[in-house]
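Engineer: What follows is a set of structures for review.
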Structure 1
Amino acid sequence: MPPTTPKTTVGGHIPTTRPPGQTTAATPTDRPRAAQAARTPRAPRARQALRHATPALLAYLAVRTTSLLLLTVWAHHEHQPVWPILATQWDADWYLGIADHGYAHDLGARYDANNLAFFPLYPYLMKTVAVITPGSRASTGLAIAVVSSFIAAWGVFKVGDHLHGRRTGVLLTTLWAALPVGLVQWMGYTESLFTACAAWSLYAVLTGRWLWAGTLAACAGLTRPTGIAVAAAVSLTALLTVARHRRFEPRTLVAAVVAPLGWCGYVGWVGLRLGRWDGYFAVQRLWHNELDGGRYTLRRMREVLLNNPAPQLFLVTVTLTLLVAAVLFVLSVWDRQPFALLVFTGVLLAIVLMSGGVYFPRARFLLPAFPLLLPLALHLSRASARHRVLMLTAAVTCGAYGSAYMALVWPAAP
């Protein structure tokens with residue numbers, strides 16, 4: 001099957017045979033098809049879209065199940081329970097604490113970590129759903145993460161399918177599922193919920209659904225600190241679209257305004273709660289998360305790769321993930337990915353690389369940056385079937401082992 005020609009998007013496109021900036025006009029055969037799609041009821045259209053995405057969702061399920069099985073077998077051999085690893089440890093414990101007791105009222109001692117660093121959508125969603133469902137809040141939080149991961153996988157597929165066709169969308173979803181820290185997608189963490197909001201927000205931008213794009217970006221901003229990357233992608237692309245068309249477009253402008261409200265709203269609320277304008281950033285300083293231009297990152301990379309004769313495997317994985325992510329961003333720019341995707345991955349990558357905070361969770365912080373995998377998915381879509389199978393098998397195997405090692409051997413948080 002030959003590679004599919006990229007489709008034109010609102011936020012830009014990746015030309016292959018057409019010159020830059022040129023778009024394809026709708027053909028006479030396209031117009032009846034578009035009109036028919038517009039007349040199709042929403043429920044059948046949703047079922048049709050789900051059937052179209054089924055191969056990607058099944059591939060995602062297969063990859064994550066393989067990883068979970070390896071973790072279970074390894075944990076049984078080490079006499080370690082799997083449930084606490086998935087649902088109640090590390091960041092999951094912080095979110096459960098917020099769901100149970102709410103947020104801190106003050107900054108606390110100078111060296112005390114503070115739960116105001118954690119954004120509210122996931123813990124309060126956990127608290128709300130737990131009221132109407134059986135089970136503990138821990139099981140509810142894990143269920144939300146797992147369900148969100150499938151919604152995220154669907155959104156990742158939609159972006160790849162929209163830009164380069166179904167095969168690339170399936171491969172993009174599979175690669176995202178097989179990342180070395182992919183186990184976090186099925187843990188009581190926010191990465192799945194955040195990626196779901198980000199992927200569908202970016203897809204809404206690419207297809208011109210501006211109100212959805214702004215709303216989902218606001219939700220992403222209520223989920224993780226890096227939600228500002230989604231907000232930047234939506235707002236800047238919306239403003240660029242208005243400037244390009246040179247006419248007043250209310251929905252586009254509304255999206256540009258709404259997108260950062262989630263992130264700005266929570267940061268502002270923390271400031272009011274603590275009685276100081278820099279309250280949220282003061283909390284981040286307690287967690288040693290401050291931007292330093294990348295000096296600490298470079299120093300840690302040098303220590304792991306050059307100055308340590310026996311570096312820990314997980315730290316090597318984190319370091320290689322950061323380096324590969326930077327290379328993939330350059331390739332994404334070279335491929336002329338849509339502007340919204342480049343802004344999202346660029347801002348997210350800049351935050352992760354330029355932070356002076358803890359080093360070991362940074363591969364997890366980049367987990368939502370799925371557009372960085374598009375160059376690899378495109379390469380695999382054009383490769384022979386044998387090469388594709390070998391590469392995917394290697395990715396799934398390494399990802400499953402890396403996830404299990406992260407959970408069972410690495411002594412700190414993922």
Structure 2
Amino acid sequence: MTDSVPIVVDWRPFRTERTLTDAETTDGAVTLVWDDRRRTQFNPFFLRDNCPCNECVLPLTREQVFEIVDAPDTLAAAAVRISDMPAHSVVSDPAEGQTLQVEWSDGHASAYPAGWLRAHATDPASRAERRAQTPKLFIWGAEHADGLGVFTHDQIMTDPAGLLDWLVALRDSGLTLVRDVPTEPNALLGPAERISHVRETNFGRVFDVRSKPTPDSAAYTAVNLPPHTDLPTRELQPGYQFLHCLVNDATGGESIFVDGFAIAQAMRADYPAHFAMLTTMPLPSWNRDDRTDYRWSAPLIALDTEGAVSEIRFANFLRGPIDAPTEQMPALYAALRQFQAMTRDARFRIERRLTPGDMWVFDNRRMMHARRAFDPRSGARHLQGVYVDRDEVRSRIRILSRQTG
């Protein structure tokens with residue numbers, strides 16, 4: 001093999017304490033042996049698809065420019081070598097210095113940092129390790145009411161570590177309380193923009209939750225609001241919702257939160273047929289006024305590719321007429337009635353009265369929130385809200401983890 005090594009993109013986030021002890025080619029694929037005796041075989045197209053050299057990846061943006069369709073059908077690793085001293089590499093940490101050098105059958109050369117190879121190994125043990133490192137959600141009920149994360153406005157606004165702690169708690173439990181937020185209009189934008197930009201909807205960039213003479217949502221009345229997620233009428237429901245209390249002098253209006261994932265978990269265990277129905281049968285949600293007409297149909301409970309619950313989509317006051325076969329209506333309504341009954345079950349609910357300066361932040365695609373009726377004649381009640389998508393929170397956690405780690 002040639003002694004020259006292509007310049008590689010800086011992949012320092014992929015660190016490993018393991019070292020490569022052997023590399024060989026087998027029918028064009030690459031087999032690696034690690035110091036813990038783990039063996040990993042890499043498909044040649046997978047490795048070539050992820051070549052980090054400056055011909056295949058734009059160095060400044062780290063975006064791939066090589067297209068795997070341009071590799072020959074007979075692509076194979078012609079020769080491999082482990083190097084402990086990657087010349088001309090931007091990787092400078094000795095712990096990341098080891099690389100796998102590959103010379104391809106079409107003449108191209110690649111160099112892969114050992115940390116990246118270990119992080120993306122496709123053998124069963126490595127894939128199981130990655131799944132084990134996935135953050136574990138905290139599924140909660142009424143008994144956990146005092147264990148949910150409480151943070152301060154100052155902590156979020158001035159301390160990167162505090163900001164990270166808040167976002168991790170928000171990601172894992174789906175619900176946090178932020179205290180001492182200034183009771184000025186738009187003050188909630190400070191914490192929201194510490195994450196990223198907010199998501200604007202037909203209700204505005206910042207929406208005011210208070211009783212209105214001509215409401216375009218039940219939220220803008222004084223009536224009881226049962227547990228719901230916001231905007232199930234959209235193809236993509238907003239991710240995280242911020243609700244900041246500016247004034248709360250009215251009688252009533254207590255806030256209620258329900259972990260939809262806890263209900264889904266209980267339904268899967270105790271009512272599997274109902275659970276299966278709500279994960280497969282689309283339910284319509286409509287939101288219409290004289291300016292907009294939003295409609296979307298999707299199952300009430302969404303599952304990810306591993307079968308885990310990933311989303312709750314439910315607002316009874318926004319449901320449209322169900323379009324389902326007549327013979328499935330009895331089972332569908334039995335499942336829907338069971339779900340609604342469980343949202344009223346005290347073991348799944350926490351109830352709090354908001355005080356000025358309190359701001360609840362929660363995962364709108366997991367958490368259902370509710371409000372008891374209030375008397376607008378007894379005093380003012382004014383909340384403000386914004387939405388920030390899930391992607392923005394996850395991105396900010398990754399960046400802060402790099403900076404504080």
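Coordinate-derived values only; no laboratory data. Model, not experiment: these values are computed from the prediction. Cβ atoms are built from the backbone, for glycine too; each structure is taken alone.
Engineer: Thinking only about mean count of other Cβ atoms within 10 Å over residues 316-323, which of 1, 2 has the largest value? Please list the in-between numbers first.
Structural biologist: Values: 1: 18.5; 2: 14.1.
Looking at the calculated values, the largest one is 1.
Engineer: Here helix-only ellipticity at 222 nm (-39500 (n - 2.57) for each DSSP H run of 4 or more, over all residues; to 500) was calculated and came to -7000; which of the structures 1, 2 was it taken from? Don't jump to the answer; show the numbers that get you there.
Structural biologist: Working: 1: -21500; 2: -7000.
Comparing all candidates, it corresponds to 2.
Engineer: In addition: Match the computed value 0.96 of Rg/Rh (Cα atoms, Kirkwood Rh) to one of the structures 1, 2, and report its label. If you can, show how the numbers build up before the last one.
Structural biologist: Working: 1: 0.96; 2: 1.07.
Source structure for this number: 1.
Engineer: Using P(r) over Cα pairs in 5 Å bins from 0, in percent, for residues 52-147 alone as the calculated read-out, with 2, 12, 17, 17, 15, 16, 12, 5, 3, 1, 0 as its value, let me know the right label among 1, 2. Don't jump to the answer; show the numbers that get you there.
Structural biologist: Numbers: 1: 2, 12, 17, 17, 15, 16, 12, 5, 3, 1, 0; 2: 2, 10, 14, 16, 18, 14, 7, 4, 4, 4, 4, 2, 0.
It traces back to 1.
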